[in-house]
Structure I
Amino acid sequence: MKTLTEGQLTFTFSDTWEVNKYDESHFFRNHIDKCQGSKAVDILALSALGLFLIEIKDIRGHEIEYKQHISKGELLIDFTQKVRDTIQGLYAAYRCQVEELAPFYNYLYANSKYSTLARSERKITVILFLEENRPFKTLKSFKEIRSRFKIKMRNQLKYLNVRCDIYNK
């Protein structure tokens, strides 16, 4: 099993998955991050199920503050910029043939052992993992905000032909 830790949260993946803490990768830190304003998702994960771009927000103890960020659209803007910049960063890694990111950019831009589908048909899923003290499903207001946020997220990222979802524990 492969384990990645982001703040106080731990994520476990099967050994059959390729995983990378993209925002901490050598290539991102030393090249992409030097581009003013560039952003990145936390985790890249790849399996036969597709490519997953995962952004993690642990808002435990800050739910009220983040509720305002969500309803004002600030969290959506930040998240969609991270997705966009990550895909652009993977293209740059492909052009530079950066080995640590090869499984991910090959899935997007070249031949991949993870998929025999045409590149345009390969599944890409973007996930916002929003951890909070109270599950969204128990709070009507958060559930409504989450639903609206998910629709806006899909609309913002429609041009990338990606699936979008929001999770928590």
Structure II
Amino acid sequence: MKEAMQKFWAQLPDERKAGAEGAQLDKLHRSLLSRLDFYTAKLVGIENYQATTLERLHIQRSALYNLLSQRESKIQFQMAGEQRRLAHASKRDSTAMKTISLLGAIFLPGTFLASVFSMTFFDFGAGAETVVSTQLWVYFVITVPVTAAIVLGWLQFDQH
């Protein structure tokens, strides 16, 4: 644009440059050149401001991303702690349930077999006779292996 103005001024005949009209044209030409310089400087400033603003936005975006990442990391850390506490509580519950299952496996076969045999091994009748039946050994011969088999089966099932 500046070159075009310079070429126009150079191509303008000398007779038009002289006199009052020439003074006005020269004044107008200089005014346009100074405005052109002003707007060129202003555009350079706007370009610099635009570049600075974009850089600021990039920095702010990075800072915001870092803050969000930190907050997310803290939340994930808290969640991990809660999950760890939940896992410990579940393990305690699991241990209690296993203990109850084991106790049931130990005592239930004996009580079941005792009810099957109707406990006729003890005689609480009158007299000084023997209270324990001589066939009590049958109860233990059947109860101990059945209980051992059930407990071993439970342990094997628990390991798998």
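Nothing in this text is a laboratory measurement; each read-out follows from the coordinates by a stated rule. Since the model is a prediction, treat every value here as computed from it, not as a measurement. Cβ atoms are built from the backbone, for glycine too; each structure is taken alone.
Worth a mention:
- Source structure (of I, II) for helix-only ellipticity at 222 nm (-39500 (n - 2.57) for each DSSP H run of 4 or more, over all residues; to 500), computed value -31500: II
- Ranked by Cα Rg over 2.2 N^0.38 Å, structures I, II are topped by II, which has the highest value.
- Each of I, II could give FRET efficiency 1/(1 + (r/R0)^6) of positions 61 and 149 (r between Cβ atoms, R0 = 30 Å, to 0.05), but the derived value 0.90 comes from I.
- Entry that produces 16 once relative contact order in percent (Cα under 8 Å, 6 or more apart) is calculated, selected from I, II: II
- Structure from which 4.8 was derived, distance in nm of label points 7 Å out along Cα→Cβ at positions 45 and 77, options I, II: II
- Structures I, II were shown, and mean count of other Cβ atoms within 10 Å over residues 37-44 at 10.5 was computed from II.
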